[in-house]
Structure 1
Amino acid sequence: MKDFQALMQSGIQHLDNGSLEQAVACFMAVLEAHPNYDDAMQLLGLARFRQGDAAEGERLMREAVRLNPQNIRARNNLACMLRDLGRVQESSEAFQALYLLTPEDPKVCTNLAIALNDLGHAADAMRFSTEALALAPHWAHAHQVHGLVLKNQGELDNALASMSRALEIEPGNSECASNLSSILIEREEYEEAENAARKALELAPDRADAHHNLGIALARQFLETEAIAHLERALALDPRNAKAYCDLAATVNDLGELGRAMTLYQHALEIDPKLPIARFGLSILELTHGDFANGWINYEARKTARELHVRPRVSLAPPWKGENLQGKRLLLYGEQGYGDMLQFVRFVPKLLEAGARIDLDLPPELIPLVRESRWPVEFVSRVEAEYESYDYEAALLSIPLALQLQLQDLPLAAAYLKSNQNKRDYWQDKLGSRRRPRIGLCWAGSATHKNDHNRSIAAEQFSRLCQGVAADFVSLQKDAYASELEDFAANGIDLLDWSGEFFNFSETAALIDCLDLVVTVDTVIAHLAAGLGRRTWALIPYVPDWRWLERREDSPWYPSMRLFRQPGLGDWDSVVDQVASELDAFASKFNS
């Protein structure tokens, strides 16, 4: 008996110290004498698992549970093994079985909450994390798990409070500090997220998730070089982290390394073929390269990639995937930005030609404009659509996939948007008699767009392209700051600004139809002007949006558009100089 106890204690000590071969020898010696000893069996299973023999470790652990169904440690270790193996559903079931034996164990409650959280069972995860807190209100891990569950449900204020409380209880907990960083990233508080991640790394320099979070926080502050170093370190420590590959891919993509970004996304998908953000990231690169066949398929991942915050819609009908539309009622709805909707509404005539009866759900700001095209469609709100019956529904940006659209199929129509005649007459009166070419200008997109720092140009810099050009310049910039208009004036540009009258896109379209040229950055104005068939010059950043493809000066989407691309990252000066020269030539030819 004494030797038996000594072997068990020795095995446990070796297991704790990481001396796995010695631990295995001790537990096997015990089992030779006591073949049905469940505790020795489960400890041997744990040692085998840590040696990398997952199958044998699981087998031994299940045998221990079979020998003694009341063995709490064996059941807990089995559930943890299954979680570590990525078998989340089985892990959840194992923790639930354990919970029935020990309903008042906060550790079991937290483990069950984590498993349910990973499965997306938000309400159940919240129940068990709350129960763990009630059982152990001063336990840091309970607050930590509760914070993660709250984060997953988007309750970021409460998640921040829970994770902060966990750190108050246990200030030296590097895992809590790293998790705090991840919550702050979700809150878009990137400096604070950086500080939390650095704190985690002070406590544990080789913490892979902390390097990962720090990399994200730095990338969001446009500190790409340092971000890449930390993301690469995270992958060196945890080479199976598919999400880290995606974040590294997005960061190198921002630097223009598109080939490397594609390789990284592909590697992420080798690890986790179902990861939506990896498939979406790959789709953007495929579409940029003109690979529409694969790009449209993978682009559908935008609907399930949590990081993109695409608001899910309750389906009102089966998705249209290219079926015969003759006599069928189809609900089309807009998504993403105004520019996306204006670009893809071009497919409405093609679907009407196929025999569809279309209800169109668009934001109110777009409806007066689209109505001018006189398409035989009904405009409905989402609430109104819920009371109707449809054969199919489709997001506008999913139409290319259903049509199996290829690059050579574009543009479909040179000018598919129309403006209102009465509104054009109004703007013509305001503009007066034409003495010189009329040129519309737009230098900035929405400040909330994730890529706005790359695509927008400071008014002072943009205004230089107008200097010395014999033309009348009209602002198409909605909500321009007074200081921006002053920048134009300081450069000697008399900029006509009636943007306060742009009540919707129909007003803006009518003004654009009175102009001879629109010069704009990559924003909704580019799609509006080119969709009207007006001559449009678009200034494109070095890393372009996918729709502008690569290295082209024209756009297959818009025959009236010309692209002016940055020759290097952040180099707007070269673009402004080129456009200024071309603009001067355009005005001179117009005036001659």
Structure 2
Amino acid sequence: MADNINFDYDADEVINDFKSKIKWPKAEEVEAVITPDKMPLRILLAILATALSGGVAYYFMLPVINFKSVDFYEFILLLIALFVFFFGLFCNAHKKVERKEYVKKKSVIPGIIALVVVGVMAVGWLVGATVFRAKDYSEIMKIQSADFSEDFSDIRYDKVPRLDSSTALTLADQQLGSLSEYKSQYVVSNTTTQINVNDAPVRVAYLEYADVFKWFNNTKNGLPSYMIIDVISQKVSVINLKEGMKYSPTELFNEKLKRHLRFQYPTEILDESNFEIDDNKNPYWITAVLDKTIGLFGGTDVKGAIITDAITGESTYYDIKDVPLWVDRVYSDTLLLQQYNYYGKYNSGFWNSIIFQDNVTVSSPGNGYIAMDDDVWLYTGITSMKSDTSNFGFILCNQRTKESRYYQQSGAIEEAAQKSAKDALQNYGYDACFPILLQIEGQPTYFMSMIGSSNTVKGYALVNLDDKTIVGTGVLSDGKSDARSLNQAVENYVDALKDKGLIDSNISTSEVIVDEEEQPSGTTEAPAAPNTNGSKITGTVSNATDAVIDGNTYCYFEVSGVYYYVKAADCMEALFIQNGDNVEIKVKDGSGKSSPIEASSIIKK
């Protein structure tokens, strides 16, 4: 029988025949759509999984629940995508083709909802597009003309900010490095806010935890202090807090400022928060509340502000007209410059800004700040879209009220003035801060600090607006004091004006320069002691605080409306005195009645 067995066959044919009998059908070959069993349970599980995942996404993404926010629509699309994913997962669509087809058919409704959401976004953008609403955009910011000579007549060159954000941070970092108690635990935040404290311009910076491990080690007590950088005297104070700041951008969970505010105000569109202090040096976060005034997403403006206590987390909303006077920054630099550019570009229509560009102006690159009327005003030049060498004028914008003033002062653009200043000191290799326009001897003049490689102020320069070849400089490296270097720049500048015949040659520089005896601004340095006899004072402390100045801790106490201070190294007990304590203060010999008064000792009774 073995001779009758036929072994002549094709193995591939046999294998392919076997595979054809057991092969799984392709998706396009499936005609039946099988409904999975227990569908109500599967849908419920998909909804629960979507809610749980959406909750986690909300906690970290923090979208605003507001129809005028793109984040809101993106979050809805994410929830739809999550539901479809979990619905397919619980229907085992990834394992069974017929159930995959069922999920596809049932996903049509979520798909339609997603398309409607995208359509609403598209229509919302379209009705707010600048091509259709150019006039509305140009009217967001109201500009009023002002007189340069009148408004700037009382602004002295020795009272304008000499530090920008970068140099202020460098000084703050140096000060933090001298404090052994904060070593390696904290770093200075990478942003500072320019504000006025008791009518003096300063920058304030908060601390951040150095890393996540330092956060675990210190978050219970919060951030222990913040820094004040005097932008005129360039002195830095570390203000130690009796109770640490529990709410800040550097926290990780519910105390993280953005999350804390979102949970309190889930429907408000929030701008970035700014760190500020009031006139009593209490720390707060100022957060602008935004509104979209054109279409759904266009015409961003500020409708109010939220003031948050950095220690307790308590927040209060104020309409823009009711924001307290001590608050200095509600409108951000970016928003103010954007609104001016809308005005400058679209004042004569959208197509004019593209084709003809008649009377089209924009803000020049960069901006600075001026303290005026106890407010902070943003400064920037105004130039043409077709020119990058000259300005038509400049604007000042109040960062609390948005009041905006235009000054028609044509001349060199700020970048050109900076270059002239650098050329005048090219042997030193200094860079120039963004300049501020001042009036010196009736001449519009750019004032700027010159910055060395260590990112600290090394001198000053003055450049004439109309003729950028007229430059006056003064540098600290010549062995002069800061005040002497500043006056040297003014003297050189006045002499150059005389040489050009722009001012009377009989004008004496002594009539122009300021007293070179540098006086502290009252915000950052320990006060000098007046010369009278000492005495003993008793009373109850109503306000206790301390500050670190040049590495030394000073304790300040208000008793019966008068402030006293003592150096902690001379009286360690002062560190433990709190509000409400009854104390005996021994006024130091040589001190007088001017508050704050220096004390030799302060003890609890």
Structure 3
Amino acid sequence: MAGIHISFGPVQAFITQARKTQDLWAGSYLLASLARAAVHEVLKNHPSVTVIRPSLQDSETKKNLAKSYRVNAFPEKRIGTFPNLLEFESDSDEEHIAELAVNGWFALWETITQEAKEKIRQKVKHSKQQFEHIWNRQVTTIWEYYWAIGEYRNLMRRKSIRTLTRPPEEGSKCTMCGEREVLHDGASRLSDIRSFWKGVGAIDSFRVKKDGSERLCAICLIKRLVPDILPKVIGSERVHYPSTTSFALLPWRLACLESQDSRVLGAVDKYIETLQEYDVSFRRRPWKNKLFADNERAKILYVDGDYFYPSSIEEGNIDIKGDHKKMLASLNSLRDAAKNSGIPDYTPYYAILAMDGDSMGTMLSENKDKKSLISERMGVFARDVCRIVENRWGRVIYAGGDDVLALLPVHTVLDTAYELRKKFTTEMAIEGLQIDGKESRLTVSAGILIAHLSAHLSAVISRAHFLLESIAKGHSVPENVLIGNAPPLNDAFAIETWDRGGSSLRLVKKWESIEGNTSYNWIDLLQTLVSRVSKSSQLPLTSSFLYSIASLLRRIEWSESEIEPLENLFLVDYLQSRDERISKIRKDPDKIDEAQSLMRELVRMSIHRDSQKVMFKPDHIEMIQFLSRGGTV
């Protein structure tokens, strides 16, 4: 049996070229749909071929896919689960199988582009010659593909010899991707092109801004039309993906719903009435979490977060019928009631979670006898990703095998990341795996970016991938601090904050490791420390104390031999606090011992290991405060 490896692209650039979360989802789902069509074309002509990647659940799924690439036979219709890298095994017709996969990809792409073109033709007047010249050039040159027979490394060798060239793009560029020429009707002046796109924006189904500020190329316009095209072409669901503002403001809205204060609940009811007066559309369950499912007040979760963000209302970022002043007054009444009830005001931060299995190419190539089993287990993991993420108020962009991208509110991203890691290691616990002749196990790393709403979406997605690929996967520690047989490299997570000025704080750790004589689950400890920055904690971490010890770490360079003196300095600083709860601790020897243990945890949390080098990072301390406030220091 010979292996057949086929890779389609571009992937990351195609997905991350997005202005809205809906664009992000559409790009990912489109790629997965094309990959499904590629596999369908192979199975239709060679039903006995073995599909290694993606893992198909069972023989019935394989039979259904051989009949049609429509999604009706698949349980998950809302996210992309088919990867861009396909692998088959066959004892004959290897080249034909690769060619069929390529044909399947391009046949569906042709159908989609024709559907999009027809929608445009019906509703937009344009100069056919110039418009179609740009359109045809862009839709026919977007994709590249490579295939190789034999081992996976043959594909890598083939990809290193890039032979595809694209014609240069001239003229005014697309405001979404910034690379391709904007579609236009033959105009050369920017003012004329803007006027053309004002006309496009006037058509609601095109989801383009009405002021002409969004001017798109053929590829990016197709992404905007994907939510309407794919239900017809492949039978997918019509998906509304929540905006970044919706994720950022979700914790505050949840706190209002959970409130026992009648003034808060009354203000919620009043604001729902106001939204209804303005004919605001309530989306059909944008969140899949079933909490509050039977609560009429849960309607405040079913409108876009911009309706709760004053600047969005004032700046006209949302369509409302009538004067916005009444809406603002009603919203401010709700915010005041929440604040008076002790609910902190919302912060403009949301989280992006990127995860990927470590050294999967090496693992598959060096454990060929277990390749099918590994692929099967990855399929099981991918099918559980949606449930794990959505139970924590997140939404998945894609989950293809070991590769995950999701958006979440800040308050659930850490728990979600660790739950996914736990699920991955459970499913991938396969005996007998080896790398370089040594016993090994499959691990996964994560990049978590907590981004400000003002940051460009494509930039923060690229940064999340950088955190994953270059920081988390590159994190190396000595073998003597590892738990189990995890490799010194990888099996880590990196958290970074991204505010208006770019990267701010960063924390990098193994999921689990040993400090001193104690084993630590670092996500669990981080969450515990965050929970202590609370008015209700009897062993609290105050903001002034965290600021003080972060400054101490910043002023002096400490060595690993000074861990114990550093713990004592932390304790002295802690017990000097005027906080009433800490004053009681000073009088109780048992409580002082508890405080000493807390200081030990803080010092260990501040440690950053880079191979054999140990550093004490104030960022790690400041991250505790940042997370406790949902995005402020």
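Worth a mention:
- At a computed 50 (percent of Cα pairs over 34 Å apart), which of 1, 2, 3: 3
- Origin of the derived value -15000 (helix-only ellipticity at 222 nm (-39500 (n - 2.57) for each DSSP H run of 4 or more, over all residues; to 500); candidates 1, 2, 3): 3
- Highest-scoring entry among 1, 2, 3, by distance in nm of label points 7 Å out along Cα→Cβ at positions 90 and 570, is 2.
- With mean count of other Cβ atoms within 10 Å over residues 106-113 derived as 18.4, matching label from 1, 2, 3: 3
Every number in this text was worked out from the coordinates using simple rules, so none of it is lab data. The structure presented is a predicted model; accordingly, all values stated were derived computationally and were not measured. Cβ atoms are built from the backbone, for glycine too; each structure is taken alone.
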